[in-house]
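Values in this text are rule-based calculations from the coordinates and carry no lab data. Keep in mind that this is a model prediction, so the values were computed, not measured. Cβ atoms are built from the backbone, for glycine too; each structure is taken alone.
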Structure 1
Amino acid sequence: MFSNCTNVLARTVNKLDAGAVPFDIAWFLPGYSDEFLYEKGFLAQADSFEAAHRMAHISPLIRELYQIADPAAFSQALRAAQRRD
């Protein structure tokens, strides 16, 4: 509860740049962290949070692109597939 991916990253960023990530209850409730980070401008912006959330759902694309071993080629194919969908 007191140590999760959101608050560990927020504390680390704030050590480098004090106050860069303002405290929010979302630090301790990871289910809210994506919307908090979107609202603060830390995640890719889209027309809405819902659109950004849909764009970030890549699980079906991972299955489609799994056979690509080269990291750069995988990244390029993933971005192309995101634009397609």
Structure 2
Amino acid sequence: MKENDFILKIKEELEIDEPLSTKTRFDSLEIWDSMARLILISLVDEQFQIQMNAEDFKVLLTPEDLINKIGVDHFDGYDLISNS
């Protein structure tokens, strides 16, 4: 999966209409709450078979942080630096 596709998947799963980039802080999103965290935990588990918990989001503040936690080797054409 490309990181841009992952960002789009996050937007789709969270039903976000506003812009979302790798640098967007999750807590700046209007919909950011415990349910949104659970949705992302489920998404990461389904897509990457990596288990996370709500506590992880105390330090995972942006999609870029989440991608780094998952591991850049899970992403094709990892180029967040050039897309940010």
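Assorted remarks:
- Origin of the value -16500, where helix-only ellipticity at 222 nm (-39500 (n - 2.57) for each DSSP H run of 4 or more, over all residues; to 500) was derived from one of 1, 2: 1
- Among candidates 1, 2, the computation of relative contact order in percent (Cα under 8 Å, 6 or more apart) that gave 17 used structure 1.
- Across the set 1, 2, Cα Rg over 2.2 N^0.38 Å reaches its highest value in structure 1.
- Structure with the greatest value (metric FRET efficiency 1/(1 + (r/R0)^6) of positions 43 and 67 (r between Cβ atoms, R0 = 25 Å, to 0.05), set 1, 2): 2
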